[in-house]
Structure P
Amino acid sequence: MWGWVLASCLAAYALKVSGYLLPKSVLDRPFVPSLAAALTVGLLSSLVVTNTVASGQALVLDSRLLGVGAAAAALKFELPYIVVVLVGALATAAGRWAGLP
């Protein structure tokens, strides 16, 4: 296991260093910023989904999903970030108060 962790750390470090070693002309291409943005959104989305519907090895649909849905709706209305967090937290609390796990 530690071998995989160390290999992942080395790969991440090599990727980060390669950004400094690449010529500026490569980094100025139009697809590079859009690719970086897409990877960031994909990673964040996968973390949110994993933390919302997974509990250990099991798939769990509970009040966390209600909170993420409410926060997504608040984002759709372009509310400030703190309001989005509060809406999600309140929706989760309301779901738990109503008896959802």
Structure Q
Amino acid sequence: MQMNGYQAGISDFVDTDSIVFGISADKLEDNKKFAADLGLDFTLLSDVDAAVINQYGGTMEQYAGIARRVTYVVGKDGRIAYIAEGADAMDPTGAQSACQGLQ
């Protein structure tokens, strides 16, 4: 599961002065329960109207706008430095490397 991988490697992100968070179209209460059930140390944000998800091209229109798994690394300058999609988004290795490269 994507979140477990990121949780297991959370120190690698902290060491690069990075902030990890997830964005989901689920309700805030559902995200809180999900995070608690998994023991996540990072925040899951709720985007129920998918405004942010859509701005980043994170939906699959062929599946009625359901959000797809995407990982972005955004630099302090606001530019996207890394994108991983699908199965690659579930592996934090690329994002960790991208964060190290931003220092």
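In this comparison of P, Q, the computed figure 4.5 for distance in nm of label points 7 Å out along Cα→Cβ at positions 13 and 69 is attributed to P. Given 20 as the derived value for relative contact order in percent (Cα under 8 Å, 6 or more apart), which of the supplied structures P, Q does it correspond to? Answer for the origin of the read-out: P. Looking across P, Q, the calculation of helix-only ellipticity at 222 nm (-39500 (n - 2.57) for each DSSP H run of 4 or more, over all residues; to 500) that yields -25500 traces back to P. Quick check on the output: 10.1 is mean count of other Cβ atoms within 10 Å over residues 37-44, derived from one of P, Q. Which one produced it? Computing mean count of other Cβ atoms within 10 Å over residues 37-44 on every structure in P, Q gives 10.1 only for P. One of P, Q was used to compute semi-axes √(5λ) of the Cα gyration tensor in Å, and the result was 36, 21, 9. Which label is that? Only structure P yields this read-out.
Only the coordinates and a few stated rules stand behind these numbers; no lab work does. The model shown is predicted, which means the values in this text are computed figures rather than measured ones. Cβ atoms are built from the backbone, for glycine too; each structure is taken alone.
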